[in-house]
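Read through the structures below before going on.
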Structure 1
Amino acid sequence: MCIQDNPDFPVLISQPALNPKKHTEKIAEIMFEHFHMPSLFIGDQLALSLFSMGYTSGLSFSSGFKNTQAGVVYEGHVLPHTVKQLDIAGYQLTENLKKLLMSLQGFGFRSSSQWQIVDDIKKKLGFFSLDFSADSTRYKTQADLQTTYELPDGQVIEVGLERFGCAESLFRPSEVGLTQSPAHMLIIEAINSCEEELQELCYKAMGVSGGTTQMTGFIARLEQELRVHDRKFKNLTAPEHRDIATWLGGSVVASLPTFREMVVTVDEYAESGARVVHSKCF
């Protein structure tokens, strides 16, 4: 469907938390001046994802393609000072797997199509270990733990410790040279950065979203790491279709009877310019 074929409908666009204001304004400029849309709503991915799970306030955690974020949402709005980010997500894990396959087995995956093959291996065979040291020893000493993957040309390769080795940097960023906090600490730091009454709310409403969180073992590993720090972490909401949680949350917002009052209209844009999006969108 082409949006230009539906001129009477408002457009809802999601964006990552902490997206620079100039980027948000550029989105508005393109939608109003190039596509000539009548109205626009730009929503924060962390908030929209939480909406899809039935919460308007709580802690939202997301790990998608390029980065992982956690932030506190209050009454539908992300609190910017609580947002914490790690520059590791699905893309980096696929890169990790590619490097492991090249270094341990000598395979060369250099083209974009070959990268997609590695990404498929990660999605089908990759998992998060609950005991990285023990699993590393097991996979090095027990050949029967190896599993196979058939490449498009019919060649069959064996994949062992690469399956979970590729994922470990999400919980140990130092493995790829980053000094940022690991995934579980983003949640802890986000909660600790807000008021005490909001902290209690976060423990009761904590949503997990993003395609990377669907990798086998991720939720179990996240819960394990969180409970090492605080036994209060026991109410993670991780729905089956959390890879499209932002879209689902957007559909919830767009279905609200008050949605047309929330959007920025073309007249408002013409009067105030692109900066008007900061006063109406969240």
Structure 2
Amino acid sequence: VTNNEKGVVKILKPVKKKKIKREIKILENLRGGTNIITLQAVVKDPVSRTPALVFEHVNNTDFKELYQRLTDFDIRYYLYELLKALDYCHSMGIMHRDVKPHNVMIDHENRKLRLIDWGLAEFYHPGQEYNVRVASRYFKAPELLVDYQMYDYSLDMWSLGCMLASMIFRKEPFFHGHDNYDQLVRIAKVLGTDELFEYLEKYHIQLDSRFNDILGRHSRKRWERFVHSENQQLVSGEALDFLDKLLRYDHMERLTARDAMAHPYFYPVVKDQSRLHTIVSPPLTPMMGSIPIGVVE
């Protein structure tokens, strides 16, 4: 970096060469994608020969501090920006597999968001079985917790749903399991055990016997139960409808990133961004002899 701009250097732990190569390949494939952290260079430590990745710098505010002061519109805005990144990587055939607040850098002053840490990301191939030891516990989708290996991009949409729930209900993390088994129990206490068994039956999934003593029986809870005086200003009918379409046991029922962006929850953001685009875009000047062109909104 020769222009004195700040950068961030990620020094990779000694892991398999294959894993390092995969992260670099994924970052190169995604370079220039909306709201995806830019890999600027790959350098090697001359002594240890350990590769280090150089990224653009984002003036991030710690999420535990930032999330407490976000308005309803802010939450919609940043989740929409995150969806742009997820829609881009999914359209490029890549699952992030570790979506969580720590990996979403937000420069609140400039309203800039970047999705970072592509170390667990992987190329998606339909019908392939993947390692379930991915994502961070509180953001792990049910398929990971029941050892279902034929997952897909919808894994990231569950994690996004967990972020949405924690932001609108001001409950971080929303599903607070003590270990991977307890994590599924926490989910079942909200989404219901009957619904869990329906899902397991549909995909012919055998539940680990360790769940026998800890799962219990739970009815599905209404999302309204999580609304109280401290968070009611962040919750709306559209927010709960959107959340309900993300936090589903059945990965095939979850909204895709593309469909999520079209949800009414984001109408205020889309309206605001199209207004800004109209202001910023200079009028198109028609060429001589051509059909006059107006400003496209």
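Tell me which of 1, 2 gives 6, 15, 15, 21, 12, 9, 8, 7, 5, 2 when you compute P(r) over Cα pairs in 5 Å bins from 0, in percent, for residues 46-85 alone. Mind dumping the intermediate values first?
Working: 1: 6, 29, 33, 21, 10, 1; 2: 6, 15, 15, 21, 12, 9, 8, 7, 5, 2.
Of the options listed, only 2 reproduces it.
When relative contact order in percent (Cα under 8 Å, 6 or more apart) is compared over structures 1, 2, which one is greatest?
Values: 1: 27; 2: 16.
Result for relative contact order in percent (Cα under 8 Å, 6 or more apart) over 1, 2: largest is 1.
Which of the displayed structures (1, 2) returns the greatest value of distance in nm of label points 7 Å out along Cα→Cβ at positions 102 and 134 on calculation? The partial results should precede the final answer.
On the way: 1: 3.4; 2: 1.8.
Max of distance in nm of label points 7 Å out along Cα→Cβ at positions 102 and 134: 1.
Matching task: 24.5 is the computed value of mean count of other Cβ atoms within 10 Å over residues 158-165. Pick the structure from 1, 2. Present the calculation step by step, with values, prior to reporting the outcome.
Working: 1: 20.9; 2: 24.5.
Here the read-out was taken from 2.
For the read-out mean projected area of the Cα convex hull in nm², a value of 17.3 was computed from one structure; give its label from 1, 2. It would help to have the intermediate numbers written out before the result.
Values: 1: 17.3; 2: 20.5.
Only structure 1 yields this read-out.
For distance in nm of label points 7 Å out along Cα→Cβ at positions 54 and 70, find whichever of 1, 2 sits highest and give me its label.
Numbers: 1: 2.4; 2: 3.2.
Between 1, 2, the highest calculated value is found for 2.
For mean count of other Cβ atoms within 10 Å over residues 78-85, the calculated result is 18.2, so let me know which of 1, 2 that is.
Working: 1: 18.2; 2: 22.1.
Only one of 1, 2 returns 18.2 for mean count of other Cβ atoms within 10 Å over residues 78-85, namely 1.
Out of 1, 2, choose the structure whose coordinates give semi-axes √(5λ) of the Cα gyration tensor in Å, for residues 94-261 alone equal to 24, 22, 14 when calculated. All intermediate terms of the calculation are to be shown ahead of the outcome.
Details: 1: 34, 22, 14; 2: 24, 22, 14.
Going label by label, the one that fits is 2.
Only the coordinates and a few stated rules stand behind these numbers; no lab work does. Keep in mind that what you see is a predicted model, and the values were worked out from it rather than measured. Cβ atoms are built from the backbone, for glycine too; each structure is taken alone.
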